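Take a look at the structures listed below.
We did not get these values from a lab; they are worked out from the coordinates using the rules stated. For clarity, every value in this text was computed on a predicted model and none was experimentally measured. Cβ atoms are built from the backbone, for glycine too; each structure is taken alone.
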Structure I
Amino acid sequence: MLNFARIWQAADKIVYSKSLETVSTPKTRLKRAFDPQFVRDLKAQLPHDLSVGGPALAAHAIRAGLVDEYHLLVVPTMFGGGKRVLPSNVCVRLDLLDERRFANGMVYLRYHTQA
């Protein structure tokens, strides 16, 4: 967790929100609407990977064809509701790159988008 916290704090971040007035974390910009071309351009000029968090924002990126890899953690707990992890009405073919099982029953899956 400490390693992730250090990486997250050092990273430049963009928060997409229509309701926030300002952002309170360093190295963070606020954008009002998701712009696929802006993200495409950013992705092309950066020497490292981008990460998308949250199902609503991820759905925009998936629909725009911006997601190259999917990292999924399957947690063996049933809640019976909530937000969808992946958007509906989108077909993306994936190749399995990695899988790991954990002692607590969780499974990590890493997929790459097929060309």
Structure II
Amino acid sequence: MFAIIETGGKQYQVTEGRYVDIELLQDEAESKVVFENVVMLVNGKKSKVGQPYVKNASVEGSIVKHDKAKKVLVYKQRAKKGYRRKQGHRQNFTRVMINKIRTTAKKSAETASEE
């Protein structure tokens, strides 16, 4: 089972027990984070597609670390003009370990057991 979530203006495919590198979050390392914008849940024939998001679905994770990606070099040059510029960029990201993918069936079962 996996889910497609939306965060930071991008969509990511996530699976329980695996980590994903996403746009930088402001939360501290080792803290919990919940993603409410679930675009799609894939579980065989029980797959659900949101319009735009799946109702009552969420993905829970914990922040492993904040880091920078590998350097990307940007090089500009104009032919026969002597114009050369070399610049590097390292994008910040947050590594999140996905702990749980919650669906509507799991939430309704949990609320029934609490009552």
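In this comparison of I, II, the computed figure 161 for volume of the Cα convex hull per residue in Å³ is attributed to I.
Suppose distance in nm of label points 7 Å out along Cα→Cβ at positions 74 and 98 works out to 3.1; of I, II, which structure was it derived from? Here the read-out was taken from II. A value of -3000 for helix-only ellipticity at 222 nm (-39500 (n - 2.57) for each DSSP H run of 4 or more, over all residues; to 500), calculated from one of I, II, originates in structure II.
With respect to distance in nm of label points 7 Å out along Cα→Cβ at positions 42 and 58, the largest value across structures I, II is given by II. Among candidates I, II, the computation of Cα Rg over 2.2 N^0.38 Å, for residues 2-65 alone that gave 1.12 used structure II.
Looking at distance in nm of label points 7 Å out along Cα→Cβ at positions 18 and 90 over structures I, II, structure II comes out largest. With respect to relative contact order in percent (Cα under 8 Å, 6 or more apart), the largest value across structures I, II is given by II.
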